[in-house]
Structure I
Amino acid sequence: MSSTVAQPAGTMKVKRKTLNLKRYWTLYLMVLAPVIYFLVFRYMPLVNAQIAFKDFSPLDGVWHSPWVGFKNFLEFFNSIYFWELMRNTIGYSLAKLFIGLPLAVILALALSETAAKAFKGVVQTMTYLPHFLSWVIMYGVLLALLSEGDGWVNMIIKAAGGETKSFLGSPNWFPVIVVLSDAWKETGWSAIIFLAALAGIDPALYEAAEVEGATRLQRIKYISLPGIADVIVVVTLLRLGTVLDAGFHQLFMLYSMPVMSVGDILDTWVYRQGILDFRFSLATAVGLFKGVIGLLMVLVFNRLAKKFSGSSLY
């Protein structure tokens, strides 16, 4: 006959979880590749970010170039282009966020509610495809559509008796083209994460709502949108962290001298200063400034989101 001895309350031992490398070695191996990538291409280059505080010379190298403190930062802040660059960069980023994000959510909801699988597959393919096209190709498409001479849009305007417009060369039209072309290119791809979130909602909720007589719009309003609200918050926070990345490749391909006042952003300015004029220290200082602002944006808005909505990154 066996007997057991009762342990006093509060003395039970809790078994600690340890890394079982032998059992889950395949999973850790899969994680190894991205870890190495971030170490080599993201964290190790931070050592060279010190040239933002130096008067860098390729002959002297990173370690032997003379220190100049915050001279490069002050030069950028005092530049006549500073406020124009900040206005354009933040303006494009926020416009793309507040137009592209709702469109992605709407597309995901529409695809989720579509019963015809064949039609759904065609729409998904057509909306995903532009994401895989480079901005070089997209520029050719936009040129064929919006060219003042023989663009399709201007040909329609001319046939209707109107005057042709230089869409890509007009400071008034250029920002609109930038935001809408980005939405056209990225909306389908951005909708994937919301489709995945919608797929994780319990189907029983929809069935119960349908039994209670809820319409499709009511099911979307009271089940679908609340079900993906956390994902929307997280995506918004991540996008706010890159608010100073307005899309270098897009603007570099689309802008020209007539629209420089509304088309020049931080990244295109850094390209001209760092690559064309060989001012590596100044370009690095601007890049470091962008990183700090992005980090602060994530921290501040994550705190606000956690306080007011209960959803956050951490």
Structure II
Amino acid sequence: MTKAIRIHRTGGTEAMQWEDVDVLPPDPDEALIRHTAIGVNFIDVYFRTGLYPAQMPCVLGMEAAGVVEEIGAEVKDLNVGDRVAYTGLLGAYAERRTVPADRLVKLPKDVRDETAAGMMLKGLTAHYLLHRTYRVGPGDTILIHAAAGGVGLIACQWAKFLGATVIGTVGSDEKAALAKAHGCDHPIVYTREDFVKRVKEITGGNGVPVVYDSVGRDTFDKSLDCLRPLGLMVSFGQSSGAVPPLNVSTLTQKGSLFLTRPTLATYVAKREDLVEAAGELLKAVRTGVVKIEIGRGYKLRDAAKAHADLEGRKTTGSTILMP
């Protein structure tokens, strides 16, 4: 038995229960992991509330770091005692669990467990957004919503390193200062500024080639107005709620725009893609290109409080749980 945060029904934070769960021995292609740090992400809220479906009872959580305690008979590239991290596997809010070995990434000695737990989902998301969904490069001016959030802080730093001019929306002056310190050239406090107007001012009326939007309902329509003709709208989250149905003719009217709704799972579905992306992320962190900001930490048993703060927009950077 081990302790975990589990839900038996969808709902608010009151649905999250601290309880005993069974841990089975690893199958031949699996590894048993003792978690040392666990990441908290908005996708966890989506599963808790039922926006994303899950089989009940459900252990929440999608990313963590830990130590290998046992390996299956067919696992060849891991050893007991290895420090590892993963993302994309529902069930991370637990002290221990078994996971498919091919989803694990070994951690170098100079990357702390807390850093790894706070960067796998967010960092790999920033990687595919900037390197694959739209390849950001010198001369690009881009817009990143929630620039002081977990993905936002990483994406701002990485995009700046790639040579882009970064515009970012944030909810307060404190978050604006944080985003600016992490590569955001033009933080916009959306609670008092019209971000469409500011984007047009910054770009000389041209608009941006790409918008990265994890907010959803509250920003989607205005984000389209920030794009230049043939621009790309990347809707990769919906922290404010789901985007209403879209008349595709709107994309024509606003300049033959492109729209995509990507997910990390697709970009790292192949083992070789996961290894390559994780290697580039680890290199960026180890060389200082990207600094992972751990905004707040909570005990695993207090995950409900972490969710409440995340939904209340009281967090910045990465939020982690400690078993």
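Computed from the coordinates by the stated procedures, all read-outs in this text should not be read as laboratory data. Please read these numbers as outputs of a predicted model, since none were measured by experiment. Cβ atoms are built from the backbone, for glycine too; each structure is taken alone.
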Worksheet item: Taking distance in nm of label points 7 Å out along Cα→Cβ at positions 100 and 172 from the coordinates of each of I, II, which one would give 4.0?
Response: II
Worksheet item: Computing mean count of other Cβ atoms within 10 Å over residues 92-99 gives 23.4 for which of I, II?
Response: II
Discussion item. Given a value of 24 for relative contact order in percent (Cα under 8 Å, 6 or more apart), calculated from one of I, II, which structure does it belong to?
Written reply: I
Worksheet, complete the sentence: helix-only ellipticity at 222 nm (-39500 (n - 2.57) for each DSSP H run of 4 or more, over all residues; to 500) gets -8000 when computed on, of labels I, II, structure II
Practice prompt. Can you spot which of I, II the value 13.7, 38 was calculated from, given it is Rg and Dmax of the Cα atoms in Å, for residues 28-131 alone?
Written response: II
Discussion item. Of the structures labelled I, II, one was used to calculate Kirkwood radius over Cα pairs in Å, giving 24.2. Name it.
Written reply: I
